[in-house]
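Below are structures written as structure tokens.
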Structure I
Amino acid sequence: MINQCPITVDELSAAEYALLLAQCKGLPPPRGTYAVQEFISNLMLTVLDYQLQNKVVDRAHAHFLRLHSEKIRSIVHLAEFLSRYVNDRQGNIDAALALWGYKHWTRLVQLRGLVAYFQSVGVTNTETLQRWAEQALYERDFKGRVKGLGPAVFQWLLMRAGVETVKPDVHVKKFVASVLGYEPTFGAVVHALERISRTIGLRPRELDLSIWERQRGGPGVI
């Protein structure tokens, strides 16, 4: 699936684009892997996989798969699980510990919000998530829906649903800033990197991962 840039776009200048293109051409191919995630895992990773160490995300996801994947197989099952816990700080700590083995209660609050939002718009499985992701626009369909989940998380969600785009997280933004000498707007980065990926014959997610690995110094998993 090719994404039509869902963020407000501010174009780079021709000179800036040429600089960024040259640097991207020089990147080695990605060594890591990427995958379109199963629906419930996608919900979990949407609220876990940002600004947390990879090993924490991996362990939390593995905890869920090991203890709950047989029972929580739909968004209805997940909503029922969450409803067993009081929606306050302690209740969300308890739910987070049960679900992930970590006390990430604010992420649990976000999961509640994401589940409620997707149920309200009929996104209930992998197929409906993919259809939503193909046409979703950040400003129209995601901004402000779940407190704390911003445009980078939105882009990452689209990628895990199979959309070909990039996710300007801190690593990608630092790479672009190191080339240009300043940090462009989020939309400008998305638009430029999607365009560059087509020019150099990579899928956007492959370019994203090449940049991520360059910044992190090792293979990545997206």
Structure II
Amino acid sequence: MALIEEDLRQPPPDSAIVDRVVAAVMEQKLAAGAKLPEAPLCEAFDCSRTQIRRVLIVLAERGVVTLHPNRGAFVASPDAEEARNVFAARRAIERSIALAAAARIDAATLAELRANARADGAAEARGDRSESIRLSGQFHLRLAEAAGNAVLTKFLEELVARTSLIIGLYGSRATHSCSEDEHEALVAALADGDGARAADLMDRHLLHIERLLAIRDAVETPADIRSVFGK
């Protein structure tokens, strides 16, 4: 019976594996420069090499993974110029998001954002850097959804993942992703319907994070795939 169940087990869809890898990057369970060998990934997700190769191509297109001929796949390691460009892109996009969200955000979403900011602050206080980074990304993506522009939200998903890489690569253990106070100030501006203030706060908020980073060269490191993905 067990053999029959094993034979009938279906691999997860490509999108589910992509989401798991992106989440591991955002939560810094996979470090910048970490090698992603195909065999352990196949084992972790109970799928074929063909499927893993498709997934890695998608991740490379999203800037999360770098593919090197004859060497394999690695978690992306953005250099200093790319790091600055990613933050510049986020500031440009998220200013627009803040402006749009201030005009249409509802009470339920404001409550979600406040709860997220409190949870983020609690995670930071207990030293849970991975959870703090996850919650920070969630805050920014939820705000993007509230702005009602699906295209900008999709762009931001990729930029948030790459920002997590940059913070993991260049940030100290004391550098989390976002400040609870800065997020709460943003929520207050949104609640007041003050788009200009929200946009300015967002710009300063992202610039503050960037200035906390000590940009340096990355070092390629091995990844414990079984530990990261529970196998």
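Which structure, out of I, II, was distance in nm of label points 7 Å out along Cα→Cβ at positions 88 and 192 derived from, given a value of 4.9? Of the structures listed, the value fits I. Among candidates I, II, the computation of helix-only ellipticity at 222 nm (-39500 (n - 2.57) for each DSSP H run of 4 or more, over all residues; to 500) that gave -22000 used structure II. When Rg/Rh (Cα atoms, Kirkwood Rh), for residues 24-143 alone is calculated for each of I, II, the greatest value falls to II.
Which structure, out of I, II, was mean count of other Cβ atoms within 10 Å over residues 72-79 calculated from, if the result is 20.0? Corresponding structure: II.
Given a computed value of 3.3 for distance in nm of label points 7 Å out along Cα→Cβ at positions 104 and 168, which structure among I, II does it belong to? Let's see the in-between values first.
Values: I: 2.4; II: 3.3.
Derived from the structure labelled II.
Taken together, the values in this text are just the output of simple stated rules run on the coordinates, not laboratory data. Quantities reported herein were computed from a predicted structural model and do not represent experimental measurements. Cβ atoms are built from the backbone, for glycine too; each structure is taken alone.
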